[in-house]
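There are structures below to look over.
No lab work stands behind these numbers, since they all come straight from the coordinates. Bear in mind that the values here come from a model prediction, so they are computed numbers and not experimental data. Cβ atoms are built from the backbone, for glycine too; each structure is taken alone.
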Structure P
Amino acid sequence: MEAKKIGIMGGTFNPIHYGHLMIAEAAREQYGLQEVLFLPSGHPPHKEHTMPASHRCSMVSLAIADNPFFTLDKREVDSPDTSYTYVTLERLQKECPQAELYFILGADSLFDFETWRKPEAILKHCSILAAFRKHGRQGEFFHQIDILNHKHPGKFFPLDTPTLEVSSRDIRSRVQSGRSIRYLVPREVEAYIRERHLYESPLI
């Protein structure tokens, strides 16, 4: 029986946007993933101020509701501990010992990967799918893939994604300044933000 391929899309999702969704769908399609887990961080080690997890999880749930391959995983949110990727992956592997795990990240995170807590422990449990776009630092990106695969053979794979210049920070800024976020986030997420007046003031 062929092992189930599971993608893990981690992040604060503050808020989730179409860039996140396109990367997850590209990973599913290009690497034959049977499921992609969206894993909002509960207590990220490098980010002190963020929207409460309940709102971030609700927005993720709304954003992925129409995709049967996408699942919300709240294990980091429900844990009182600081969220470390290697711990989460270790637990996932114990729950699904026959599964092949693929951790999905953006190009910027690829360059930072070796500064993460226990990168070798992360790679013990998963392969890395790193998203790139056909412009900008593409040459540097593939050079970094080669460097990392030289150190950790067969663990890093490129993920070709559409170009969409959108970030959660930009969306928060747009809401705060009264600008449109239409077509940057799913309409259900936009409605959730507007109805609850999220991001209208800076997070303190």
Structure Q
Amino acid sequence: MKTKKIMPMLVIAAIILPLAVAAGGNKWEKDGYKGGVSVYTRTVEGSEIKEIKAVATIGTSTDKVWDHLITSKTFVSVMPDVVKSKKLKDCGENCGYWYQVLKHSPLKDRHYVLKVQWKITENEDGTKSYRRWWKVTKAVKPPSGNFLEVEKVSGAWNLKPKDGGKKTVITYKNHIEMGGKVPNSLVNSGAVSNGYKFLKNLKKVFAK
């Protein structure tokens, strides 16, 4: 009787666990809270580099935060290590290829091309929610330069209105594998640090 009860449970577990992993089911662990920014990490299947998630409330509308983030000059001013961000071309509706360059001394400079997609949702109260997600692509070659190519990057921004549109809750996720001989511990600590810095910089821009 015990065997009969256990077997269906094992079958269910065999089905649910792979689905949970495929859907990003690894649990987020809170790293901490600094300067109004919460940062979390979680393991990524098949990688020794963790994915990070940073969450903060920005004191302005989603429209203004969005405009700031999609403008190359202002984006570079708040995103640590990214010194260049340039749209190369479109890849369809709400889709484009972006070229970016990273500088993080003493590491060798790196570059990559992202396939970036986005969605804008009109809410019933007249506010807007924004989502933008990206992933490294090999479909478009980066411009020539004395850089190493980043192996993997993927992530997203989610901007949701708060207090009737007066504020924005931003959730930033990112997972990067730098390539080259960089210790995993350095990449993981750098990703967490950049999550804090990015949203703290963004909060400062719109601080009253």
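Worth a mention:
- Structure with the greatest value (metric distance in nm of label points 7 Å out along Cα→Cβ at positions 130 and 178, set P, Q): P
- Source structure (of P, Q) for mean count of other Cβ atoms within 10 Å over residues 34-41, computed value 17.6: Q
- For 23, 15, 12 (semi-axes √(5λ) of the Cα gyration tensor in Å, for residues 82-169 alone, calculated) the corresponding structure among P, Q: P
- Per distance in nm of label points 7 Å out along Cα→Cβ at positions 74 and 154, the highest-valued of structures P, Q: P
- Looking across P, Q, the calculation of helix-only ellipticity at 222 nm (-39500 (n - 2.57) for each DSSP H run of 4 or more, over all residues; to 500) that yields -12000 traces back to P.
- Of the structures P, Q, the one that 25 was derived from, the read-out being relative contact order in percent (Cα under 8 Å, 6 or more apart): P
- Rg and Dmax of the Cα atoms in Å derived as 16.8, 53 - corresponding label from P, Q: P
- Taking distance in nm of label points 7 Å out along Cα→Cβ at positions 26 and 194 as the criterion, the top-ranked structure out of P, Q is P, with the highest value.
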